[in-house]
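Coordinate-derived values only; no laboratory data. Quantities reported herein were computed from a predicted structural model and do not represent experimental measurements. Cβ atoms are built from the backbone, for glycine too; each structure is taken alone.
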Structure P
């Protein structure tokens with residue numbers, strides 16, 4: 001039986017409070033947590049199942065695991081412009097590639113600026129987040145996740161995701177090249193790479209499935225970026241994140257940050273971060289970001 005077609009978009013509201021903010025306003029990792037929750041909720045509605053109940057053909061629990069995230073924040077609305085008590089609207093659109101991969105696109109902004117029926121759900125005048133996930137099961141603890149489609153969920157009612165637009169291809173190509181496409185030829189490497197280490201905190205860093213929470217990679221990367229920039233204040237303009245594995249609760253992560261500059265007096269810098277498990281030197285996350293230094297034009 002074919003599932004009824006999902007609405008093209010869904011709208012929700014959020015009044016910002018202490019759980020969503022830090023000293024700079026809306027925090028990137030806390031925003032990603034909320035966006036991830038909206039995305040997972042959309043998947044649950046589409047499948048008409050709770051995500052915790054989904055199982056693979058072998059009967060194992062499966063998880064909608066992120067493998068790619070893209071963020072785009074216009075110059076007029078960096079994260080630091082959103083503050084406590086701001087009333088935000090989020091508009092979410094979901095697409096599915098067969099019964100395996102799901103692609104969520106989210107616009108958000110002050111509710112007075114963003115209509116419920118905002119279109120298109122793409123980078124433009126409003127902050128934009130794209131999240132791509134695939135269903136996985138554990139095959140060797142947290143360090144090895146195996147792609148496993150659910151046998152008890154039907155996504156035929158979701159707008160199809162064309163294979164050519166599937167972020168899986170970009171993610172896999174970046175694993176080989178080490179580049180996610182944000183830092184082009186106009187950027188020149190500046191200085192030597194900076195390296196930081198992060199010991200996973202099993203209580204703070206993990207999610208309900210016992211995996212390191214995808215949004216907390218943004219925390220680890222943010223620390224590496226701040227170190228590489230000698231503590232300079234910055235706003236994220238664009239970021240791409242690709243995930244290639246996960247971490248055990250007792251793992252140590254090694255993050256290498258490379259800074260890039262361009263000769264245009266804009267005050268923007270680019271940073272590429274590679275996150276590796278120290279135990280086996282396995283690349284588990286790659287980030288590229290365009291950052292605007294605070295106080296610059």
Structure Q
């Protein structure tokens with residue numbers, strides 16, 4: 001099948017799949033709006049997650065049906081679909097979201113992402129994200145925070161509100177620790193010490209751990225590699241991604257991390273940064289090995 005035709009067909013299937021499942025999510029969201037009571041939310045939220053997982057499963061279906069991509073996913077065994085997980089991954093493309101959803105589907109609960117506030121206005125899917133309790137963050141820039149330090153508290157409070165909702169039903173809280181997609185330009189501008197990664201940002205990860213207390217079963221650390229080059233979303237849906245490699249590790253969360261305050265405890269802040277730096281060094285080495293084994297073109 002020509003790549004253009006495959007891309008058009010995939011786009012159509014994705015759109016129809018999104019409209020179908022979002023319609024069901026919107027009905028559940030209407031119940032939550034009309035009956036904003038905690039017992040109602042506890043019954044409705046799991047149903048909404050079932051609908052969202054249906055969307056993910058159908059995406060996996062059309063991806064396998066019309067795309068020639070070879071998938072190499074290892075390490076996702078032994079996870080619990082009824083548990084709570086903090087999920088961390090490197091970030092190179094918007095394709096990463098679909099890759100993670102496919103690789104972890106049915107193994108852990110629905111992935112919940114922290115999203116930019118502007119994404120709530122995305123047609124159809126923005127409202128679905130809101131209904132599913134995806135947290136929207138304002139992401140103030142450094143200059144704005146310098147002028148108005150109180151703005152930092154807004155994202156802090158938004159994170160706490162989201163994590164309180166996450167504690168109702170089993171949830172996987174997704175975090176891209178780099179904070180943005182990897183590009184050579186960003187890598188050079190940062191002076192990143194890693195070959196294939198940007199510097200990780202520890203604050204959001206630590207705050208989520210603190211807000212969720214001891215709820216998390218473990219950290220799920222995923223590494224995504226595209227041996228033939230980082231794809232655009234169009235590359236992906238049109239079948240121009242020959243191979244996708246995913247490696248998953250389930251790691252224990254160090255004792256005491258969930259009870260410590262990253263913002264006010266300098267000793268813990270240094271300890272947490274050392275831990276995250278160690279994870280990133282291992283991820284960078286694994287990335288290089290996977291590239292070498294994949295013989296990229």
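Upon calculation of distance in nm of label points 7 Å out along Cα→Cβ at positions 135 and 159 from the atomic coordinates, which of the structures P, Q produces 0.7? Comparing all candidates, it corresponds to Q. Taking helix-only ellipticity at 222 nm (-39500 (n - 2.57) for each DSSP H run of 4 or more, over all residues; to 500) from the coordinates of each of P, Q, which one would give -5000? Traced to structure P. The value 50, 47, 29 for Cα extents along the principal axes in Å, for residues 95-198 alone was derived from one model only; which of P, Q is it? For Cα extents along the principal axes in Å, for residues 95-198 alone, the value 50, 47, 29 is produced by structure P.
Structures P, Q were compared on FRET efficiency 1/(1 + (r/R0)^6) of positions 231 and 255 (r between Cβ atoms, R0 = 25 Å, to 0.05), and the highest value belongs to P.
Quick check on the output: 19 is relative contact order in percent (Cα under 8 Å, 6 or more apart), derived from one of P, Q. Which one produced it? Computing relative contact order in percent (Cα under 8 Å, 6 or more apart) on every structure in P, Q gives 19 only for P.
Computing distance in nm of label points 7 Å out along Cα→Cβ at positions 15 and 207 across structures P, Q gives 2.8 for structure P.
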